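Coordinate-derived values only; no laboratory data. Here the structure is a predicted model, which means the values were calculated and not measured. Cβ atoms are built from the backbone, for glycine too; each structure is taken alone.
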Structure P
Amino acid sequence: MQKTPFNLGYRMPAEWEKHSAIWLAWPHNRNHWIYWLVNEQHGEEWKYEKVLDAFCNAIHVMQESETVNLLVNDLSMEKVVRERLNDLKLRTDNINFVYIKTNVPWCRDFGPIFVVRDDAKNSSQKEIAIIDWIFNAWGEKYNEGNDDDVVPTNIAKLLKIPVFYPKIVMEGGSIDVNGKGTLLTTRQCLLNENRNPDLTKKDLEIVLKNYLGATNVLWLGDGIINDDTDGHVDDLARFVNAETIVCSVEENSKNPNYRFLKENFEQMQSMKDQDGKLLKIIPLPMPDPVIYLDAQMPATYANFYIGNKIVIMPSFRQKKDDQAKEILQHYFPNRKVIGVDAFDVIWGQGAWHCLSQQQPL
């Protein structure tokens, strides 16, 4: 029998299971954050500074829940980050600065996917390992990723834990799991020819089982518009417990996301968990359009991060923020749902879940 993580007893835990830390990467690449800047006359470079302030605010909130492991390139960058946090009068006592080079800040996608092996003798004790997928900058859309692609292995060396190599392209934001064997993803991303053109749906399901313990793979269709990840599921639908998924819905039939989200929501009504039971599907409203340079940003409330004590939800300075927050708070009664402003962050085409990666305890 092949010694895969699944055969060795590993599984990918649900995000609400206990964490020892959260991994982030400092957004130092200014060029990445002016992707939508079509020419200099718009004078929008100041927005990069707004992004850094928003990121610092998110760090401040996250470290209330768990230790923050922050990737920085070197000591010089650490000093810059510390100075900025101090200028904003934000705490730094629960931050570990880790010297590992990165290009982009989207730690969810290039960072380590942790799996755990439960100890039958001690339910509170788990062994952890890392799955290191190939990161090709979202289908080779950008000329970056060499440093990012080796981050999981570098973290595994630092933590002195095993690392497994599936040798296929995959990003963390393209999947979501309930920790019991059910995994949610999209056809638009995982079956995209810019990822693994030689692999079939069945091939990918075998990989997801062997490396993440996913015995039940659920496939959605297309993602939201202007999402350069080609339909990551963490913009669409997320598990909030083992039996329940919140699913993004668009109420305005004139919005270009309306049809895709309606099709996904309807498809999910017949989806079942690993035990053959129908999943509970809860509609989660989409925010009103966030527009930048005449383009609708991929803003969504589904891009929330589940911490040990809190849930960090992206907010967009509108009334719907409170509506989405109330829905999520209902399903996380033992955590405080906090809306952290992502209005400027979203024009980098991601929010708090995209920027983070949890390390299980």
Structure Q
Amino acid sequence: MSPSSASTTDADLDAADVRAVADLSSALADVRAELSKAVIGQTEVVDRLLTCLLARGHALLMGVPGLAKTLLVRKLSETLRLDFSRIQFTPDLMPMDITGTDILQENESGGRSFEFVKGPVFAGIVLADEINRAPAKTQAAMLEAMQERRITVLGKSFDLPEPFFVLATQNPVEQEGTYPLPEAQLDRFMFLIEVEYPSEQEEVQIARLTTGEEPPPLEQILDRDRIMEMQRLVRRIPVPDHVYSYAVQLVRRTRPAEPEAPAWIKPLIAWGAGPRAVQSLVLGAKARAAMLGSYMVRIEDMQAVAAPVLGHRIVTTFSAEAEGQTPKLIVRRLIDEFGPVE
């Protein structure tokens, strides 16, 4: 079924929105080109970060140390002209170290009063480095800010800036002294993005770039207002009915107790993805379509974002681990076997 012939419950884009989609696609191509001056390779990681940003989600970056995760996030904030804040999570980090707290200050008249001092969470892009190193109370404060986009300190609420984009990192190798995020909290992240080792050719380029003169600062391509306009535009991208059905049926196939689940998946998955996964699939597909300059979401857009959306939302069994069946492999097999919905 072609997008033009598909029925849809969403309103079609008007002429102004069509032009805006073309402008969005062109601007993000410029962002990717600018980032490539400072970050070698990792094109898929960059695309997924931008997809997540456009969909107003948050991302969890998974990779061993030294793969330029921090550099990538910092350079992304440069090109987007957003405030950048880095929080190094440690076992002694307290919630107020993230959110901020009231401090007793002396005013001009000599009196004293409490004044709220904002924490590092008040930034456009927040890098939560090694989030699994902090205890549960601190993790919960961070994840609450991500979900509610506001914080509450001593009974007073403070709105966080928009856009508000959290990128958390985890080291998949070292587990000593860490506090793994529960599945319910992992669900707050729209994408799990795996950062792989660079190719041999890319590693040679990295050596040349990082051992020479300091590279010049990157050009600022976008700003806060433009990014927020793009986020609103992404929400208006039409989705055909059969693509909505595809998202729902794909997620339901990850649940072993559902009749839609294939027989081979039942001994491999203990818990499947919830309804939030459907929302993330749709929003991620909308953002990807807009990035490619498309005016309607296709099945291919949904399939492209399925792995980062579903990979951290399914819990595998001991049998799956014994057989070497990772969530990534399971999701890939599901996509390969599950054809388009008519």
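Given a computed value of -13000 for helix-only ellipticity at 222 nm (-39500 (n - 2.57) for each DSSP H run of 4 or more, over all residues; to 500), which structure among P, Q does it belong to? If you can, show how the numbers build up before the last one.
On the way: P: -7000; Q: -13000.
The value was obtained from structure Q.
Determine which structure produced the value 2.2 for distance in nm of label points 7 Å out along Cα→Cβ at positions 95 and 271, calculated from the coordinates; the candidates are P, Q.
Q
Which structure, out of P, Q, was Rg/Rh (Cα atoms, Kirkwood Rh), for residues 191-286 alone calculated from, if the result is 0.98?
Only one of P, Q returns 0.98 for Rg/Rh (Cα atoms, Kirkwood Rh), for residues 191-286 alone, namely P.
So if we calculate distance in nm of label points 7 Å out along Cα→Cβ at positions 183 and 327 for every structure here (P, Q), which label has the highest result? Don't skip to the answer; put the middle values down first.
Working: P: 2.6; Q: 0.9.
Structure P gives the largest value of distance in nm of label points 7 Å out along Cα→Cβ at positions 183 and 327 among P, Q.
For Cα Rg over 2.2 N^0.38 Å, which structure out of P, Q has the highest calculated value?
Q
A value of 0.45 was derived for FRET efficiency 1/(1 + (r/R0)^6) of positions 135 and 215 (r between Cβ atoms, R0 = 25 Å, to 0.05); which structure in P, Q was it taken from?
Matching structure: P.
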